Structure P
Amino acid sequence: MKKKTLLEVDGVEVPVSSLDKVMYPKTGFTKGDVIHYYIQIAGHMLPHLKDRALSLKRYPDGVDGFFFYEKQCPDHAPDWVKTTRVPKTDGSIDYCVADALPTLVWLAQLANLEFHSFLHRAKAPKRPTVLAFDLDPGPPADILTCCKVGLMLKDLFDALGLQSFPKTSGSKGMQVYVPLNTPVTYDRTKAFAQAVAQALEAQCPDLVVSKMLKKLRDGKVFVDWSQNDDHKTTVNVYSLRAKETPTVSTPVTWEEVASALKRKKPLSFEPKEVFKRLKKHGDLFAPVLTLKQKLPPIRSLA
């Protein structure tokens, strides 16, 4: 039987167990380390999770073991874990919402290493707050190739008078967010994102692909516009990733993206580096929560 300990978190007793279980064998990073990371990062991460339904990605035996996605918030969730009901074609799903530190700790205790959230808030399920692009490299393309495509995206949005914000995926690619925080629909953001991807592909067909077929991606970067959908989730900023080492989806500056490309130094960060960056830069993704921008018409991309 697993020995459980009650951890007091903001006045709430959260049951935790197996804190010495190694979740990342290559580095010895344990479940206790995972929980500690999420406690430390909470002040910066929780605002980005607030009022957003979460898809869980659980690794009971660590990153080298079996994993599963979980949309329905577990039946054994404590009553202080908030949920939000999302309709589907044959019923509905009650997703977890991580609005508070005890919930973040409880989810980490479930070996939920990764936090994937929707682009909309629970109270406005048809209104995305951002335009998002997932840059997915097809080998031998890599994150440096993504940096090149990311800078192309930046130039495009600069020309449209829109600010954009990059982050590493924590995996092999990166993501670019364009904050909106103004009334808009997924139909609009998805169509606009697809038009952007197609425009980049027309500009640089040897580097960019806008179609989803994997056979088309060799040596190119798939600009995944399909993330802009009310049924899809994207890895949240500051989430750990279930890779060989505990990498983090980390906000970066465009200057860092350009420098990485110039120096051929891939962008990748683990928890200690993330905290050093926060001390130096603060939350580079904070504007994504508040900056109000409006999408121009698609014809502006022509």
Structure Q
Amino acid sequence: MQRLRQIIAVLFAVGCSAGAPLSAWAQQPAAAPSGDSVLVLGRISDDPKAHYDQLRPLLDYVVPRMADVGIREGRVLMARDPQQMASYLRRGRVDWVTETAGTAMLLRQRAGAEPLLLTERGGHSHYRSVFFVRRDSDIRALSQMRGHSVAFQRPSSTSAYFVPAAALLAHDIQLEILLSPHDRTDAAEVGYLFARSELNIATWVHKGLVDVGVMSDLDWNNPARMPLAFRDDLVVFERTWEFPRAVEVVRGGLDPRVRARLYQVLAEAASDPAAAGALRQFFGTTQFLPVDAASARSLERIAAGVARVRGEVE
């Protein structure tokens, strides 16, 4: 656990120096209760300025369409991590959060957040994780990963941490965090590191800094994240089950009228030309979809995996 905290501390410091400055956090509004007439949209972010610009247009589209349930104003509130966002949800500071499936289930466990809709981005509402190695590697099954290293993306990633880590635990493979790519793990365990981006994961595996990489199948097929020159030398040896790409959740105590109207506005947004620009800004969203039975089961499976990863790995 101590080693994990050290790694996360280092990654946070690097992220702050390379991305949004710490001063950006000082610009966040105080976490005051939202009030009956204010709808607060939340996001866990390491780049609050960029994410604000992505969130605000959709909030500006939604708020005027909720006047009939008393909503007059919209606000955006960022959190540094799931713990802070869970606190905001429990205290009624945030009403609606957009997140990946794993973090959404973590917020359900910690703060009683409730899934509202699935989020389809770029025409894809679901994806799966893929495990890959260099083509000249002997690894061709999860059971053969013991004694080797794997690169995850970051501790909040569903497709590049929660789901693949849970898959390894389901095969009775224990995970041990490494201090660097040069660190080694016990022959019976798998050592892991966080590479922060899919491109870094691809690069680390291609250069032999780690033995195995994981990312979503969408990222595997995206040349910006998996360069074609790299992929020719790599091979996927395992694919996980399919799961929702992103989820909109609301706090448990949200007024049922507000919840129902928010559901309606978001579900109908894709058919409204006036929403096109806002949806595009909202992380490339193409539509919001109901949580069908299969997706609900998938979310429950993710919730169990998140709990196990938190309990056994961290």
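One of P, Q was used to compute distance in nm of label points 7 Å out along Cα→Cβ at positions 110 and 198, and the answer was 3.9. Which one was it? Before the final figure, lay out the partial values.
Working: P: 3.9; Q: 2.5.
Here the read-out was taken from P.
With FRET efficiency 1/(1 + (r/R0)^6) of positions 166 and 278 (r between Cβ atoms, R0 = 41 Å, to 0.05) coming out at 1.00, pick the structure among P, Q it was computed from. Don't jump to the answer; show the numbers that get you there.
On the way: P: 1.00; Q: 0.75.
So the calculation was done on P.
Comparing relative contact order in percent (Cα under 8 Å, 6 or more apart) across P, Q, which structure shows the greatest value? Let's see the in-between values first.
Details: P: 19; Q: 25.
Largest one: structure Q.
When helix-only ellipticity at 222 nm (-39500 (n - 2.57) for each DSSP H run of 4 or more, over all residues; to 500) is computed for each of P, Q, which one produces -11500? Before the final figure, lay out each step's value.
On the way: P: -9000; Q: -11500.
It was calculated from structure Q.
Rule-based calculations on the coordinates, nothing more; no lab input. From a predicted model like this one, the values you see are computed outputs, not experimental measurements. Cβ atoms are built from the backbone, for glycine too; each structure is taken alone.
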